[in-house]
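We did not get these values from a lab; they are worked out from the coordinates using the rules stated. Since we're looking at a predicted model, the values are computed, not measured. Cβ atoms are built from the backbone, for glycine too; each structure is taken alone.
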Structure P
Amino acid sequence: MLQLSSGATTVIRNQLEAEGYIIRARSEEDRRIVWRFLTEEGQHVADKLREDRERMNKEILGLLSKEERVQFLDIVKRIEERILAALT
């Protein structure tokens, strides 16, 4: 979804691991498979980001009437669909 190269993804994963947000574990059945898990700290950060995003959305969308929110979200959905169509 982020349209990152595999190299950029590797850099980000390595940084998240170095900062203690994720850990790696190899599959016992197939050593080529590497599982990644959030650490407790990583889960805490992810939860905080979700809470902040939800609070910000409520604050911003709270400025609009119900009808305006429906219209706004419809416009955003149409823009998202257009972007996704352009990427494929």
Structure Q
Amino acid sequence: MIIERLQTGVRLEKKLVKVLKALAEHRDMSLGDLIEGIVLHAFEGQAPFSPATLETIDQLKRIYGLELRAADSHGLMEMREKSSDEPS
């Protein structure tokens, strides 16, 4: 199927991005392709990953220290950046 893609500027949690990038690399695909697949599966109420891939994800989460869970998704707060005039 021929599609049109566009560049986005989404912001995601740092460790989550590391796990996603590592999983995409492990599966020999781009990060965008991985995210598209996850979203399309979710839109149809389907699980995007096999049990074997979930084991890989668990390993990557341990490697990168990702402790976030689905239940955390609505309560995340971004760290405030220090301004240059704040004392250290």
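Given a computed value of -22000 for helix-only ellipticity at 222 nm (-39500 (n - 2.57) for each DSSP H run of 4 or more, over all residues; to 500), which structure among P, Q does it belong to?
Working: P: -22000; Q: -14500.
Derived from the structure labelled P.
Once Rg/Rh (Cα atoms, Kirkwood Rh), for residues 11-58 alone is calculated for every structure in P, Q, which label goes with the largest value?
Working: P: 1.15; Q: 0.95.
Largest value of Rg/Rh (Cα atoms, Kirkwood Rh), for residues 11-58 alone: P.
Work out the source of 0.70 here, i.e. which of P, Q gives that when FRET efficiency 1/(1 + (r/R0)^6) of positions 19 and 43 (r between Cβ atoms, R0 = 25 Å, to 0.05) is computed. Here the read-out was taken from Q.
Which structure, out of P, Q, was relative contact order in percent (Cα under 8 Å, 6 or more apart) derived from, given a value of 15?
Working: P: 15; Q: 30.
Answer by label: P.
For the set P, Q, ranking by distance in nm of label points 7 Å out along Cα→Cβ at positions 3 and 27 places P highest.
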